[in-house]
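So, here's a batch of structures to check.
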Structure I
Amino acid sequence: MDVKSLYTLIAAADCGSFAEAGLRLGVSISAVSLQLRALEEETGLALFDRRTRPPQLTDEGRDFVARAREVLAHWETLSDGLSRDPAGGVLRVGAVHTAVAAALPAALLQLQGSRPELSVRLATGLSHDLEEQLKRRIIDCAVVTEAEAQSEELTSHRIGSEPLALIAHRSIKGRDIRKILESQPYVRFSRQARVARLIESELQRRGIAVASRMEIDTLDAVVSLVRNQLGVSIVPLNAGGDPLPKDLRSLPLGSPPILRHLAVAARKDSPKAHLVSLLVEALRSVYANRAAA
């Protein structure tokens, strides 16, 4: 029994099919099937019911998968040479778009300096989508807008906060946020985004009615639309990210400002918890340094 077979088993269990497991691992379906058949012969266990399509884990297969996760968690924690592992030496990170535009690049550079052998695979998405990928073990951790409720499967580590602010073209005068929002078209973040729900809640609390004709899910796109005088918006100001273009201005949403909290989420049983901790430390360091600057 080798580590590669255990990773193949877990991939098949998480993906729900040999085909998807093969895509994740970069091998053929037949290679996945042969590895798992060899593992069954070696252990004397019927791990999959092959009478179903796709093959489903048996009860003893589910028990074995749970034990395999524990073995790999210990193995990865104790082994400093992750590059020897066919699925190791890789940290799969998901992040909301605003984090990629702000602190994440500097944190990854810091992480690369301390672990030069580590490869990072980065994907972007909305917070709730990234958390679903975590639950399905498609990614190892995610930089997300912090959830209000704790998950039974996931753990959350706050790394920093970003103030919400109104952004507008400099041709729009005045400092009355209500007047600006109610007199101008409003560019809305996608309502599926967690930060959008925070913004909408604050608008409702203040009784501010906005006229929205555009809805989009990335900060860069929102900023571009506002720059082209297609409306105003409320966004999280990137902590240490690129400054707003000179033809835009911002007004804080409240005093003290309303904050969007960012966190790194990961599975509680993650076998790469030690690498996630390094990323958390790097991100906290970046946010702390930029807050003090």
Structure II
Amino acid sequence: MKKLVASIALIAAVTGFGAGSAVAAEGHGLAADVEHAVASGHFPVYKPQNLDWSFAGPFGTYDKAQLQRGLQVYKDICAACHSMSLVPFRMLGDLGYTEDQVKAFAAEYTVTDGPDAEGEMFERPAIPSDHFPSPFPNEEAAAAANNGAAPPDFSLIAKARGVERGFPTFIFDIFTQYQEGGPDYIYSLLTGYVEPPEDFELPDGAYFNPHFVGGATLAMAPPLSDEAVEYEDGTPMTLDNYAKDVSAFLMWAAEPHLEERKKTGLMVMIFLVIFSGFLYLTKRSVYASKEH
């Protein structure tokens, strides 16, 4: 019986099913959970937390105030290492900014353009049609400045990152239309840095995070901390708020037309229901007087 209970606790800790990572760590032991994950090659050690997002579900919408705060966190913290090469500045108008505000925001960045009449490349202030530029001239320079690991582009990171939820959770996801795996993962990663177990050998230049899907350590240092960014709207300047806001913003960057897609899907479903009703009534009308 004790072995069965221990096995159940281990499964819950590793999969994160039915319990938060903090509870799992306390109940079974971080060192044992890491050892099991390393031995089996199954990461992350703890599954992401499931948060409540405004854009979740079939009727979810983006919270523009949250997206604006997330943009502020990205600009002040993340943009120093991570680009968003697929996102043009003009898209910021969807967040509630005016045309003049978008132009002013874009002008804070410098982009390379050209060639000019002499065949030379030159730099100029960005305009709304430009995309968020990379802070590095190339991937090799990015890797050299970050312990050999080039920071990924953030354009689609919220759709590209996620953790398999396994059986039976993915069955329920079909009905709940769960698609927040990326934001859940990003939030858990940003808030999941902890001290490694005593017997864990931490490589040089690496940081321990049991929520990282690529292993127990990663090259990125904890990027956020309390009071790192001063919110313009007075929202409390906490790590938790920073992580939630930038995760929501990255979801918008990866899927800016999410609201329109959901509205279209709802209209299609309504049409199909009405169309099915008309088909049924037509069948009844055509075959009502027929002998079967």
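Rule-based calculations on the coordinates, nothing more; no lab input. The shown structure was predicted, so the numbers you read here are calculated from the model rather than taken from an experiment. Cβ atoms are built from the backbone, for glycine too; each structure is taken alone.
Values as computed for the structure displayed
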| quantity | calculated |
| --- | --- |
| semi-axes √(5λ) of the Cα gyration tensor in Å derived as 45, 20, 15 - corresponding label from I, II | I |
| Given 1.00 for FRET efficiency 1/(1 + (r/R0)^6) of positions 120 and 272 (r between Cβ atoms, R0 = 30 Å, to 0.05), calculated: source structure among I, II | I |
| Of the structures I, II, the one that 2.7 was derived from, the read-out being distance in nm of label points 7 Å out along Cα→Cβ at positions 32 and 168 | II |
